[in-house]
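S.K.: Structures incoming, each one as structure tokens.
Every number in this text was worked out from the coordinates using simple rules, so none of it is lab data. Keep in mind that what you see is a predicted model, and the values were worked out from it rather than measured. Cβ atoms are built from the backbone, for glycine too; each structure is taken alone.
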Structure 1
Amino acid sequence: MSSVILLMVCFVVGMLLRRSGRMPPNAHTVLNSFIIHVSLPALTLISIHRLTFDKTLLAPAAMAWVMFGLGCAFFWWVGRVMRWRRATTGALMLTGSLANTSFIGVPMIEAYFGHRGIGLGILIDQAGTYLVLSTMGMLIATIYSQGGKPTVRAAAKRVFTFVPFLAFLLALVLMPVHYPPWAVGLLDRLGGTLVPLALVSVGYQIQFGEMQGRVTELSIGLGFKLLLAPLVIGVIYAGLFGGRGEITQITIFEAAMPPQIGAAIVAMEHDLDPQLVTLMVGVGIPLSFLTLPLWYQALSLMA
């Protein structure tokens, strides 16, 4: 319960700091940079090192790829029916099909499943969500934007210059190595900064004043991301494949996370309906504080 309270407090602190005017408007970029270059790599190095790999971890990593494929098909179809602009369809493909499996996912997993589930969450994020964003996500962004053509070189550069992904690869290499106590303590302390800083950053970016005229697109986008997508993932993983236990529960729980901030940044960089992208993140994250406890209760019924 204390972890959930920490999430709420940090989120509200971020909102209050924005309203106070005591920090510059782009303060969240500094927080995000520290998270990406220090907090997340440290947490990756220690959490992946504590994982015991086996073939059962392939399915959780594949979840993000499955959900992205489902989302792209869904929003392509709805976009044609609703006659949306290409930019709107592309924006929802990115923000409605990719989950925030790190900034929100890691603290939420810790809050509901305990510290033992963090390694699996990071695996899902690095081998699943981030790789999807860096490859297929970038492809969708360039296809639905006005200019630019996707290249294999550009996609590879994005993947292999992303510090948390490099930390993920290093963590895999170092799995047989015994970390000295001082290194464990250091990585634990640095990794522990991710939760408060991420939620303060998210709260700092929230703006609710631009919803007028975008309710339909926003409702469809968040309805898919927070409800329909995790439901379909649950049917596939627990229904079709008969998955049970904590690994399956955390996989479905990660699918129920709100829109990924990284996907929103990529969408805005490609001028894919920035107003809608901001709303998907700004409304989706606080709304997930209501939907995620419901998903956890439903998942707890799985044997």
Structure 2
Amino acid sequence: MTDEREIRQTLASALVEAAKSDDRIVVLDADLMSCHATKCFKEAFPDRFINVGIAEQNMIGIAAGLATMGKIPVAYSFAPFATRRCYDQIFISVAYSGLNVKIVGSEPGVAAEANGGTHMPFEDMAIMRAIPHMVCFEPTDATMMQKALPEILAYEGAVYIRMFRKKAEKVYDDSLSFKLGKAYRLREGNDVTLVASGIMVARALEAAEQLVQSGISARVVNACTWKPLDKQELTLAARETGAIVTLENHNVYGGLGSAVAELIVREYPVPIEMVGINDEFGQVGKNAYLSEIYGITTKDVVEAAKRVVLRKRA
């Protein structure tokens, strides 16, 4: 079921509400107010909103400066420009300096659709999680984004939010109790664990339903915080199911699959298959078409799960 709320609108509205009681919150946008629905923040707090224009490196520098003055800056742009275009500024001015800056990168992976390869980040989480102490988070739907924001604002340090802008498949309701760094078990299973994030969570749940027909019981875990990973939940999944498939709308090199494999090989080695982008650049196309081209559909997840269960049994 598609969510009624867009994630971008939910985040912008939640920032307005948070800013009513916390005058430290400042929003910076790289001339993408319509894309990010941040006009509502500008209207509510015009003196705490800065449109820097198409100048992302400068945006991060300004955000770092505001953080040194005790503010909580939230800096927005499309994901490739919020990360790789201003990577050195993030690394040195924000992270190395130990500053409290929140960075939002929108339209991750195939969600960039018609914007094509230049705007289609398959590497943003890989480079951001390589930065020491950087927290990397990808909300699943609007409810999770709304629930996560208070924790993100309260966290003293740099956070990268990889945000699908529009209406996602609805996974959570208001009963969600969010904790940054926690992985959420959405379905029980004994034969394999599907570890997913973002738009891939709904596909993991669909795949788990289909795998029942093949006699495979699939657990589904939402690893919405890529860094730090939930060591306890993921290690338990490896112990109890003996096989893992990771799902990501991102390059498998340095992405969620890599992060999970790095953890599991140390804690409890089991067979792992990775469903994600295999070392490719982006291109123009709709989400469904690109998902098929890059091999990240529900069908691809089902096939990967069958392969990894065979490997486990062998």
Structure 3
Amino acid sequence: MAIHKVGVLGCGLMGSGIAQVSAMSGFQVVVLEAEQKYLDKGFAGVEKSLAKFAERPVEKGGITAEQKAAALGRLKGTLKLKDLADCDLIIEAIIEHVETKKKMYAELDAVVKRECIFATNTSSISVTELAAATRRPERFIGLHFFNPVPLMKLVEVVKTIATDAAVFEEAVEFGKKVGKVPVRTSDKTGFIVNRLLVPYLLDAIRAYEEGVGSISDIDNAMKLGCGYPMGPFTLLDFVGLDTTYYITHVMFDEFKERRFTAPALLRRMVLAGWYGQKTGKGFYDWSDPKNPKETRF
């Protein structure tokens, strides 16, 4: 089944980004939110992002004013579940909470046409568990995009033991159509990226706790020694320490290995409400985003 209309659940940072790249790629897009204020905020972000693309030369990945207007014209926001009834693909990007996601899928299942493919953007929750909340597990996949969606080229396409092979390949093709490089993976906690990334980030915290180096020295060592675009502590602040802390719980429950446990410092920072850039305080003080200062513990 060809995909023409895409539904997106949630208009936060990830949802709005997924909606943007889908609209830029020619798909009709409808975004569902709980309140109008969240749609307004998300769509304002999309307009700002598209404006930046319009400032670039086309040969360097930019878009014309006409393409910008066309993309915005393909975007629609709604507060009504029924407006997603005729979607060919629905991508969920709401809160990382299992029961909330399952409830949403169960409600959708009763409204959306049988041929529609359901997808989740989760980075850690079992795709199989979410699919089991529906009557279409064979048409359920993971589509894990990366932040910021309009700029990051990767999407992990996740197959469960129940996913139909043709549906899986259709999802891979969709990833290509929205300008991403899809990698095929299976429903193992963390998929590819977080399975490798999370232990690295947690080890960086442990190295700091053990006095191996300062926060900025460890960051600079990994940037200059390994060619990483940013060090582990900057990345942790960017991803969100609360998000990372949540993922450690999910991954430890799956693997029961020390490398997936949250270091004591991470736990205390989350308890203090220090989540990184989004709260202005993490491993760095982000009160001046252009000149973050290392936090002293």
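S.K.: With helix-only ellipticity at 222 nm (-39500 (n - 2.57) for each DSSP H run of 4 or more, over all residues; to 500) coming out at -11500, pick the structure among 1, 2, 3 it was computed from. It would help to have the intermediate numbers written out before the result.
M.R.: Details: 1: -20500; 2: -11500; 3: -13500.
Only structure 2 yields this read-out.
S.K.: Here's a follow-up. Check the numbers for relative contact order in percent (Cα under 8 Å, 6 or more apart) across 1, 2, 3 and tell me which is largest. Can you show the working numbers first?
M.R.: On the way: 1: 33; 2: 17; 3: 13.
Structure 1 gives the largest value of relative contact order in percent (Cα under 8 Å, 6 or more apart) among 1, 2, 3.
S.K.: A follow-up question, please. With distance in nm of label points 7 Å out along Cα→Cβ at positions 46 and 62 computed per structure, which member of 1, 2, 3 shows the largest figure? Write out the running numbers ahead of the final one.
M.R.: Details: 1: 3.3; 2: 1.6; 3: 2.3.
Largest calculated value belongs to 1.
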